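Quick heads-up: structures coming right below.
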Structure P
Amino acid sequence: MIGYYVHHHGAGHATRACSIAAALVALGHEVVGFSSLDRPDAWPGDWHVLDRDHEPAPGPDDDVTAGGALHWAPLYHDGYATRMGTIARWVEETRPDAVVVDVSVEVTLLCRLLGVPTVVAAMRGQRDDGPHVLAYDAATTLLAPWPAVLLEPWWPRRWLDKTVHVGGLSRFDHLVDDTPQPGGAGRTGLLLWGRGGTGGPDLDALSAALPDWTWSLPSGSGDEVWDDLVRADVVVCHGGQNAVAEVAAARRPAVVVADPRPFAEQEHTVAALEAGRICATAPAWPEPGQWPGLVRVALDRSGEGWRTWTDGQGARRAAEAIAFVARIGKGPHHTAPQPPEGPA
């Protein structure tokens, strides 16, 4: 039995969790989800909807960070107490082999304090604050959804030694095909933006900066996105892990723009993509005069560099790493999990 905590912010955590959980089920494991989100249609097992820990909003004297030791642990909050109690009771009753946490410092520590090995979905960014260091140190294994050749350069060796770099993973990984895609009519662009950050720009900004191009938004939120991706000559997207992984799966030329996030998460992703010369990148939404040059760089770099980022096997690789932790949890486990081979 494997537990899986899914953060409710944005869509990427749940999308990634569904892919990994399906791969775990294929390996013969039962997976139970926990989140403030409703159960996703693609989730393959039981699902516990947790009480919200920010409604009602904590008061100004509720010390939500425990003096800076944690990220979010409000005092005297019924929703927070109930959600943590739900997880703790499930652990006590079920005795799971492992719990995957994507992501929460507090849930990581709760499960580890209850004697369960934790697999933490790592995130890029300058996460050297006390709570992140505590959670990453406490984790049995870290899952990095990026390739080892483009690792986080500041990470300490003790984290790298227990990290499995699975590469980018998305809901479209089963469609990964390194055969060159035809794209559109030569000047067809797609703006792919998420719902977890600032809301992003609109098409008017792109159309005004690149009047010879035809720009569109995704025609839906499901499988239609794949068709939109492979038809686009250039994709403009934010630097979120899920959006980047979907563009990578489609092997499309891209301009990846860092959208503001805590801990400079997307700035670090953009820096890694630039270091690998995978696509065109920008640390913030570009000025109008910068767009023609960025699109030229995207086309020059084509989409071939995305092979470095993902090979379509990220979810399987993550599931194998989680299953390894679950197995060693049943007996002596003095040997750290060895990272499987990542994308070439």
Structure Q
Amino acid sequence: MSEKRTFSTTTYYTSEEQLAKLFDATARRGGLEASTLEGYQAWKAKTAADLRAITGLDQLVRCSMEPKLLSTEQMDGYVREKRLIQTEEGVWMPFYVLVPDGVKPGEKRACIITPHGHASGGKYSPAARTDIPAIADAVEEYNYGYGEAFVRRGLIVFCPDARGFGERREAGLQRDDESAFLHSTCTALNHVAISLGRSLTGLWTWDLMRLVDYAETREDCDAARIGCAGLSGGGLQTLWLAAMDERVRCAVVSGYFYGYKDSLLKQPHHCGCNYVPRLWNYVDMGDIAALIAPRALLIETGTMDPLNGERGVANVTEQLAITRQAYELLGREDRLQHHLFEGGHRWDGAAAYPFAERWLAGGA
């Protein structure tokens, strides 16, 4: 038997309780409290500006996208293009475009961006690259192939790599072993971004805004019918893109909608990409979603998703109540939907697909 090289700790002196008290005293000072349409519009303008500032979005500068087509493959029922654009000077984003068979010359289709979350390998999971065994397992575990599911419903689909994932992993995870392939360098990236006055949330949002710019240049994409849908970290990206970019007409946020205190303060093991300096002082998640009104928004929640926190679904519905205020003020309660399904942290899609078809493909 090996010699024990530590000793037992009987008491731990932690900081969580004090930080929780600080949260209660200082959080959400800029939350939605408007009782009139005019009040909401003023709050929305100020809050959007505040969030652009703290995420670093307002520091980013557009550059030439210099789009490149890297490959084209005919799949069963659709074409999979691999493309590349420049989102900042010297920063490149690879992505798949899934184009359904039968798009006629001059025809414009509704399109949807499908950002991935963690343990995905990046764009490969939403694009359902089940020919890669590790991705096949991720698709099975999280029902991750929602990008391919959308193209089979007739939409043009964009599956990008977020910074730190897939072909955008930084030094330290640029290996092909399964762990490195599936995971990311997003926490390290956020540490650097924060130290330079930016944030990974802002950089991710910016990259997706540039992808919207690219979609608008395509002859087969209807710029008036652009949506976004994603699971987990893909839900984070969807939430922020829709809140910051009015061109997104429909959003589906899956497995990423809950109060910050229960889900991120009390569960600090979450990935560092979730954190933005001073964000909690300004808003909670329901306030960010309120910026999306009156555009179509569906929240998808698993009843047993551990990310909901110790109070479970109650931590979700409290945030929905904040968001609902905005939709009620605008008289568009029909555009906000909550789909609650029995299950854990995974994409469900039962309500998401018809919701996207209604508000995008249907042109409503």
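No value in this document is a laboratory result; all are computed from the given coordinates. Not measured: the values here are computed from a predicted model. Cβ atoms are built from the backbone, for glycine too; each structure is taken alone.
In this comparison of P, Q, the computed figure 5.7 for distance in nm of label points 7 Å out along Cα→Cβ at positions 158 and 214 is attributed to P.
Can you tell which of P, Q yields 3.9 when distance in nm of label points 7 Å out along Cα→Cβ at positions 6 and 126 is derived from it?
Working: P: 3.3; Q: 3.9.
Value 3.9 for distance in nm of label points 7 Å out along Cα→Cβ at positions 6 and 126 corresponds to Q out of P, Q.
With distance in nm of label points 7 Å out along Cα→Cβ at positions 166 and 326 coming out at 1.2, pick the structure among P, Q it was computed from. Structure of origin is P.
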